[in-house]
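So, here come the structures, one by one.
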Structure P
Amino acid sequence: MQWTFSIRLAAFCLILSALTIVLYEKTLRQPFVQDDWTILHEVRTSPVSDYLLQSISPADKILYRPRAKIGFLLTFLLFGFQPLGFHILGLVTHVVNSALVALVVERVTARRGIAAAVGVLYAASTTIHADTLLWIVGLYDLWAMLLFLVSLQLYFARKPALSAAAFLLSLLTKEAVAPLCLVFLFHALLLDRSKLGRLRWHGAVMAAYAFLRLFGANILESAGNHPYRMELAGTHLLANAGHFLSWALQTLFPLWSPSPRLGAVVLVLAVSFLGFVVVFRGRGGERSRFPETAFFMLWAIAGVLPAVLLTHHLFRYYAVYSLAPVLALAVLYGVTILPVRLRKYAGVLLLVFLAANLAGNWLTFSQRFDAEPSSVAEFDGSNHLIRKGDAVHTARTQLLLRYPTLQPATRLVISGIDLEAFGKQYGPRLWYADSTLSVLSPAEYDSLQALGAEIGQGALFLRFDGDSITLLP
């Protein structure tokens, strides 16, 4: 039993599209934030030939993402400096990914109802996908996941060369997918040994990618304060695993915010018990689900492996590569452990759970969107992009209202607002169409002045206070 491009699949995609619009429509109002400005600056100020050469070269890079960089260039040429176009592209990619997740799960489990439920849960998991869809940098993960899922589908269709090519493109979009090459091996070993011989294509891709990375920087040798610093041993491994386990539980029960420690304990106990049930339930005449269960478990581990090694740079959206198998396990377990007398109601119970999950995700994301801009609370595992988006709106509106034009080479010394939200000078340079503008914090201004730099002339000292701006003497 396999889904094809049919009316039923088209209808499922329409349902996913409707759910995505309802859940994430507020992301369409989000401006460019934080790292987005760096990408826009690179695209805007570099000649196309220089930009392409710099993107393709792996020399001295920890993050080597040439396919994504080219994707940003093409998206910029299509939409210009309008964030709405980027966000629409992100939502469309998210819908396609959710549909592909359902197809992959259906292929592994041969159970269409479970596959559809997983696809819906994946689309609705705002606690994981929110940050990915709130800035254009999230396209790294959306595109990488898309290409990985396409690669997996081509692998299932016995097209190993095309599958390996798609996986290479995924690697060149974001390096976090590298461990997912093991997913093909896990499937071949556990579910279809006839495909083992075809994995030489994927092995060749990994060898070629490893060769390219020899010219880049070694992430294990990066400085201790580098955001992508990795260590193979340490207490951070358990701490990071605990965070991912708690976030996994929250995708199922979005109104619950378990601590990392509690999340780890609950999930380990649940997996142990349910794994026992799945393996030994065969006494009732039902075949063991062990191969599928083991496959999804190993996929989930491979998906978070790079992020677990990070020493101090952990965010929820890193879980996007392990979310699909986690949700598949949850639904598969839930259906499997139902008492025999309740099995005829499995479809109804699953629909009730999906409805509750969708309502919980909509409620939590809406509340966060309304509360975060005026709150100083920490939203665990997020980049606080809603708050930063509000800062961008405030800065742009107030600056252009108070100062419709600025003299060339003006220095804006700004306090009372997060400068990184609009990329410091990158945002104002775009708003005023003036590449000579610069933005400094008061501390940076004082430091330069202490060094004897001539920066006083042409400086404006501004302080933001809520939605107002004050010129300081």
Structure Q
Amino acid sequence: MIKDKLPSSFFNPVSILGAIIAAIASITLIFLVILTQTQATYNVYMDVFVYIVVPMFLFMGLVLISAGMIWKRRKQKKNLAASEKSVFIFNLKEPKTRNSIIIFVTVTILFIMSTVIGTYETFHYTESNEFCGKLCHKVMLPEYSAYQLSPHARVNCVDCHIGNGVNSFVKAKVSGIRQVFHYLGSNYPRPIGTPLEGLRPAKETCEKCHWPQKVYSHKLNHFKYFLRDSANTEWDIAMDMKLGPSTKLSGTSRGIHWHDDPGVEVQYKANAKHDTIYWVKYINKKTGVEKIYEDEETKKSSAELALLPTRTMDCMDCHNRPAHEYRSPSFYLNNLFATGKLSTSIPWLKKVAMDALKNKFSTTDSALTEIRNRMRTKYQNKYPLAFQTYEKQIDSAATIITNEYLANAYPEMNINFREYPRNIGHLESDGCFRCHNDKHKTADGKKITKDCYNCHDFLKQGTLDKMTFCDINNSVKWLHPIELEEDWEKCSECH
């Protein structure tokens, strides 16, 4: 019956295999589409099968059908003598010809429709946050986890990582295909390097929502630190952050955000990681004044500087981890104490926790066991009385600390706050001190200052029972909770 309706060229092993594959793929595709529309939870891998894998098998089946028919027809022609039988006759009166045309047109229309819909859905799927963060789970887990906890968690990945236009789209997808092969072969660096050379300018990303003309005045920040003593003593600091002028009416020409003032341009030359800056050029666009500062300690020759790329400073040079932050143990332990998740009543807890987190862990599993073991061993050896009294609380604290560590470090990928430093401030990394270190000087001796009060004033500081205050228009003298050595240079050496 089927042989009467289809051309004889269809009946060959290749075309029949293709028909079986296409039929199975079609049924599977319909089933999966219905399943994705009705299931309550979203599964990123389901979309991979629906819009990429199954359509590939459907296309392969149709190609095999066509290839088999062409092969069979050519074989038939070779076996026939040169006669009228070998001439192709297109006769709509023949049922086989009509059936072939109907099947071909129907399959072609369905294939084109499924291709259009599939291409549209595939495009949107590859632009989704789930595709970016979940598909290559092992590699992207750290970035995706940090992104979900960031202030930009409602901004789509592609809004910052992929530019507008066809060129940016094609470039991103070609790069993505290459990265997939690296992922499948487990051939990728750990950690993934930050591609600073290909960083999109802030005008195309940050300034879609934020813009330099927006004036920010001073901001009052309160910080709670906890010392590494037996009482985990709280040390409070209130700072007047000079983001801009003291009043918004004064414009953008002063304060920390002066660096991105539209009337000013700051250029610099640095190493590959941008954590050592050799050369800084200041340009006042209104007056034409230019100044060049060079680091006198890591001074480069003119020939060496000429080989380095020149970057114009923008938002990303300070706000370099806007959606993927990994914080230091000092930072998140202070927050755990401040929010009451860790109790200051457990003697020496801050010190013991910092010591336990000092060295790296090789795997997540080792961190889960070693942090607790290190803390217990430290207490048993150095503070046995405290351990006897607070053993259960210490074990509970170790669980909380371990969870916080694993939210900020990923051992298998060698990711932590040191590998991906945050350039805002100067506690966890050099940050501001990359330039503001009293070492970058002009030829006539002018320097980029390291003066604390240039960016912030201290309005209060001290322990709860011994606090020093001043009014908003002044500053108390900064005092470190413990005595520092005379030759200290960087806060990040301890913090």
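Computed from the coordinates by the stated procedures, all read-outs in this text should not be read as laboratory data. The shown structure was predicted, so the numbers you read here are calculated from the model rather than taken from an experiment. Cβ atoms are built from the backbone, for glycine too; each structure is taken alone.
When distance in nm of label points 7 Å out along Cα→Cβ at positions 72 and 176 is computed for each of P, Q, the one that comes out at 1.5 is P.
Suppose you compute relative contact order in percent (Cα under 8 Å, 6 or more apart) for every structure in P, Q: which one lands on 14?
Numbers: P: 17; Q: 14.
The correct label is Q.
Taking mean count of other Cβ atoms within 10 Å over residues 240-247 as the criterion, the top structure among P, Q is P, with the largest value. Using the calculated result 24.2, 84 for Rg and Dmax of the Cα atoms in Å, pick out the matching structure from P, Q. Derived from P, not from the others.
Out of P, Q, choose the structure whose coordinates give helix-only ellipticity at 222 nm (-39500 (n - 2.57) for each DSSP H run of 4 or more, over all residues; to 500) equal to -20000 when calculated.
P
Calculating distance in nm of label points 7 Å out along Cα→Cβ at positions 16 and 336 for structures P, Q picks out Q as the one with the greatest value. As an exercise: distance in nm of label points 7 Å out along Cα→Cβ at positions 256 and 448, calculated from one structure in P, Q, equals 5.2. Which structure is it? Of the options listed, only P reproduces it.
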